[in-house]
Structure P
Amino acid sequence: MPTRGRVGKLTTDTGERKNGALVATRHPVGGSPVNSKEYIEHEARFSAHNYHPIPVVISKAQGVWVEDLDGRTYMDMLSAYSAVNQGHRHPRILRAAAAQMERLTLTSRAFHNDRLGAFCEKLAKLCGKETVLPMNTGAEAVETAIKCARRYAYSRKGIPDGKAEIVVCGHNFHGRTTTIVSFSTDEATRKGFGPYSPGFVTVPFNDLSALESAVGPNTAAFLFEPVQGEAGVLVPDPGYVKGVRGICTRKGILMIADEIQTGLGRCGKLFACDAEGVKPDAYVVGKALGGGMMPVSALVADWDVMSVFDPGSHGSTFGGNPLACAIAMEALDVIVEERLPERADEMGRMFRGFLAPLQGNGIVEEVRGMGLLNAVVIDEKAGPARPFTERIKDLGVLAKETHETTIRFAPPLVITKDEMSWALERIRTALTL
């Protein structure tokens, strides 16, 4: 296992070694050997340019460490946007996946399978709810929540058909479907994708009075992230989530917490809402639910809410497939049994405490976060965040900028104190004049 940035050898070679470096055996198209630079060029030729990745080609990983095609080792401090909370290739999750692949992988929901019920029970109980509707991606789960809220409004609240409204927050990120980008305030995700879907009212994040004022006779639900990750790890004031709960209860609307990125240990509690002792009416979960191995997501709520669905009203060919269920159950057990929320809380405090003294140094404007979802805001006078992200990469730590001026850090929750110390020293070097 790698420590302090020096590995031994990770054990997932998919090519040949030349002078100690891993290279692909054959070019997928041209038949010639490739290195990282050539692979990036090949990808750019055949893959749509809807991302701007950090220039590193990862070929294998274990725990918090990854290795590129040229044999260089890095610490992963992004965790696939929190989809790898349990660390890369966690051995328990690997075993669960392998065992299930020997038995059954997919049936569709045309038939029952012997893993779905157990998965739904485990996730529902963990959330303190009664039932689960499984999907695959986070965006699918958010779409499920929107459909659920609208049907609930019509069947339970008597809102006229087609008039339901859902209140959302500015600077939200809930996915990239056409419905979801309709209520995004990020022009980069919206531009060119209209006409936009109606039925959404936007209020500022962390503004309880704005939320209260926005709720009207046709309001069905409030959909929000307890911490806004993509917006730059915006942590609300103490009492905000509890205040949201109070408004939703008084006004008789659903409180729907998108915990796709913030949940399952990332923010130092099982769910970010737990920091204020709050239970929403519905959770939207995903990312780490798949243990870094499968896309697994879900809407989790009580039967009073979930019973608005009936056969044919919603579904997914792959949602609730037995392989995903087996992986997700083990992924949840790892989070609970290895006390990863507690680890996230401790390591997050260490992260912010170490880097906070850099604030005001001419490069770092602010260090903020919750648990192991953290951000460093780059002073506008120092320029955009991207060059600093690449400087950090050159020192062996992988992170990613968001919204031009902010670098997001979210390592796997299995990170140790020694590993965190190793990374922090390099981040400090990169962010010091």
Structure Q
Amino acid sequence: MILLQQILFLLIVAVAVYLLLRRILRIRKNILLGQDEDRSDQPAKRWRSMLLVAFGQKKMFKKPIPALLHVLIYIGFLVINIEGIEFILDGITGQHRTIASAFQEINLTRFYTITLNIFEFMAVAVILSCVFFLIRRNIFKIKRFSGGEMTNWPKLDANLILIFEILLMFAIITMNAADQILQERNVAEYPTTGLMFFSDFIASPFYRPLSTEILIIVERSAWWFHIIGILAFAVYVTYSKHLHIILAFPNTYFANLEPAGKIKNMPEVTREVNIMLGIAATENLETTEIKRLGAKDVSDLTWKNLMDAYTCTECGRCTAECPANLTGKKLSPRKIMMDTRDRLEEFGAHAAKNENDGKSLLGDYISKEEIFACTSCNACVEACPVAIDPLSIILQLRRFMSMEESSAPAEWNSMFSNIETSSSPWKFPPSERFSWADDLKKE
């Protein structure tokens, strides 16, 4: 029976690792479909940003209560999964509570008991936090959780992950409760762990009347449910908006360090302007062919833009702060990121087969109306808790429409023409630029 458990455990782990690695490699390959961009400067500042924003969740604390509960879930899940080390050892050896037995032999059972009680406290904290978020999302119906892009799957995904976490935590409480009762009955396979307060208080009253045989089934079922659940959760996360659990760290590390509001110039345009102004010598310039000005599809965006899309938490903070959205415009920065991710998944699948599906991010996913509604105010960038930059994608799509398709609004084209001929957005010659000051001199 022990050998069968070991074989089954290793088989399940192998399948989960295979599926996880395959998905990770697919995501990596999709991100690398983007254009090159150097984000290796100022490493010390990048590490600091990552620690504060991703690990410390600095931006979350603009709203303290949700932030605190989010931190409890985050830390709780990390701490509880330390117990996964013992699960893995038990699965490999076919024994029960391998670490508990080892600690018992060296008289460290008390330390093990304290550690388990910390794990259980965090499990209860995760359960309560998840219940709060489920109520907040489905009963209180917070406005930023709704929107045209929040269709059936995004809503279901958010609820599924919360329910999944609750079930995993209850599995730990159930397993520990049954385990503790079996210890009291001196069942040989169950070493002493000491009192586990929360499982004894919450679950033991329900399981104490059961027979020893049933309790063993309950304990083993909870153990298998938890280990399979953790592995399934790890695979599922890579298909979910909760991929930010992992990608928040590299995404904040590689975030833009330029001052807020500084828009990156296009090198192609900068080169031409420098030539016109006589700043750059034409013979020293690279003669590489310019494939496209701006971006039409995901492959025209940078790899960082594509990482942003996979990191999006769909929390809606960006859309809730967007002035265009607040005034009834069609633009939703969250939708921009979700559309980019969906298109990237589709584009990557076809690219792997060397196929062209004839679609593009601009037009098939994101409309011109959305793009031209943006005021370039950076409110969405400031609001994002994991340093995503929707504005960068919007600007690149808008540049393509303006410079490649000449499909900018008529007012914009008039402004562009004035800048080209008069070096200002207004239609008067440069010689009259300071005419408004003549009246001041007379005074």
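Laboratory data are not the source of any read-out in this text; all were calculated from the coordinates shown. On a predicted model such as this, the values are computed, not experimentally measured, just so you know. Cβ atoms are built from the backbone, for glycine too; each structure is taken alone.
Supply the structure label, taken from P, Q, corresponding to distance in nm of label points 7 Å out along Cα→Cβ at positions 216 and 328 with the calculated value 3.6. Only one of P, Q returns 3.6 for distance in nm of label points 7 Å out along Cα→Cβ at positions 216 and 328, namely P. When helix-only ellipticity at 222 nm (-39500 (n - 2.57) for each DSSP H run of 4 or more, over all residues; to 500) is computed across structures P, Q, the figure -10000 traces back to P. Here FRET efficiency 1/(1 + (r/R0)^6) of positions 72 and 296 (r between Cβ atoms, R0 = 35 Å, to 0.05) has been calculated and equals 0.65, so which of P, Q was it run on? Matching structure: P. Among candidates P, Q, the computation of Cα extents along the principal axes in Å that gave 100, 55, 41 used structure Q.
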